[in-house]
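The structures considered in this document are given below.
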Structure 1
């Protein structure tokens, strides 16, 4: 009896000690790193949310859900598309209720602009993964952008056109900040190199009927039409009208940024889009070992027919930047320390080498000229030239 009593007491003491040790460890374990991701997951721009979030998930599968000793928790919120008031409400909920350490996502420019003041007030880093208006990083010292500024992507297209016998261009863009940025960048660069803009038009961002616009372009007889529309129904409708109205047969080339022929839409455009020239920072056909690995892992997660576009790459790279910054700070998620860690950061991306400019907080990256070709029975954006280390100047 005495032996059993002491044995039981000893076991109880050990159990108590183990419990206390576990409780102490739990008490001192670092809190999870919370990232609030605001993207459109419903409505016409739902593919933006799908592509960016998929890129995030691929990165976390490859690199795990713990960095610098902290568990990473991603909280997704659906802003439904172009809805700035919704974005503000969601950001407030994430900052106040969820107490997130970072905000990320932002598929559209109005979304990023709406949340920027909240990020500043909360001193919360904001990682923009798509919205491309040039002014975005200037709206808060807590913004970094891992995608593009649209002028950065557009100028190489204007340079290519001027150097390859295109003397007259008609521009058509969506009438909101990204479209206006694109129009200005193309026009200024093209005219500086001796080209002529024979006409221009800005269309409502929600417009999907281009018949009358296309006829005006055809009547002007330019060498090419340069256009920018948000990827989706508008792009598909424009390309359809371009072919139905005979612009290709009239010898009018179609130029654009990567939005025009991005991979989730390219098959919808049909074989008539073969030969279209675009400029962009990423193609799923990019020739690098890291990109092949990224594409393989993406398809393993989401199926062999999954489409991978530039937004997939920015979701992946946004997480790469966050993990690298937190590693630099030793797990400290203080907003100012994280921002300092982001500035000047360089790493290899599926798109090629990238650097977060310490002054503009935008990506410095290669911009590729691409031609739509049929590759193994599928339409693809095949890179044939590049301008290296392009800064995101306004």
Structure 2
């Protein structure tokens, strides 16, 4: 295949109303990154729009087929007695999985084509790749003013002191309006700026997700379930010596380790609800992994699933992921609604795929752009975990650090409010 085959393939696929692409960026990762899969379908394709429908399909795995799609953060309202009234610039469906008409899977040095295969490779190879200028989005405005964000951090620290929560993941949205983007082109720019093991591209009609996520939510392989929450962030050093110093600083940061451990405990409890008794384990605690701009602290939690645990059961036990809520999870989500000013949409949700045998892979949607081509609304969200030891200014700076690659790709800056 030509060197630009993936670029041509995504350009072809982005013309379909349902499109999902999973990009591992050839990165090493414990338990492996995403499989490289590209799936497309017309609006007439068979789709799934609820947790119950997912379980009904995969309770008979022999008759099932590959499904690709996403779960928005708002599915929390179907799992718990929660509501959302904040601003929503996207109106994504809560959950959407589709059966591809055609899907490609990259394996070693070959590309497999499944489903309707006639002429697909020829269509991809003859795709024209128009020259697209780098995007220029002059400013993104905060939905939550910096002063309000700082006050929210202080209020959350008071909530923690009062025993409401132990930790809360506070996120904020930066947005622009009337933006014209070429989504596939911007995705490749994002992947180049911030290569990640769980990157992906989603099109749902005029809605797009451009994702450069470093975080796994759930992997099912055989009877084993694995979750790898990220909690703990520090910037990379400019020299090898400074980089190692930064790594050591993160490794020994008591606040970051406490954040990570709280979420590991939450994930252990979540997985225990669908696991065989006594099988929940933590193969790695406080692992440190380098990415383009950041060191991240990542732990691994695994368990053996009960034989009767269906996909619906697993998602009801674990979604949303604790790394994006805080602990205890339900109270944290109630306070998130109170302190944040935007609905999260796909941010803090997940994109993934489910194989015919019931195995699956889901990421955590972070470090991502959401875009509506019909309205020109563009935004990203970033967040950090607030504990009693949090310094509001430091938490705000962590948010901006996580936004760095997104801003670079957009050629954008943040407007002060």
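Set 1, 2, criterion mean count of other Cβ atoms within 10 Å over residues 130-137: the highest-scoring structure is 1.
Given a value of 2.8 for distance in nm of label points 7 Å out along Cα→Cβ at positions 98 and 362, point me to the structure among 1, 2 it was derived from. Only structure 1 yields this read-out. To test your reading of the models, identify which of 1, 2 gives -14000 for helix-only ellipticity at 222 nm (-39500 (n - 2.57) for each DSSP H run of 4 or more, over all residues; to 500) when calculated. Checking each candidate, the match is 1.
Assign the value 3, 12, 14, 15, 17, 15, 13, 7, 3, 0, calculated as P(r) over Cα pairs in 5 Å bins from 0, in percent, for residues 178-249 alone, to the correct structure from 1, 2.
The read-out comes from structure 2.
Name the one structure among 1, 2 that P(r) over Cα pairs in 10 Å bins from 0, in percent of 5, 23, 34, 27, 11, 1, 0 was derived from. This value belongs to structure 2.
Match the computed value 17 of relative contact order in percent (Cα under 8 Å, 6 or more apart) to one of the structures 1, 2, and report its label.
1
When mean count of other Cβ atoms within 10 Å over residues 122-129 is computed for each of 1, 2, the one that comes out at 12.9 is 2.
The numbers here are math on the coordinates, done by the rules we state, and not lab data. Predicted model, so just to flag it, every value in this text is computed and none were measured. Cβ atoms are built from the backbone, for glycine too; each structure is taken alone.
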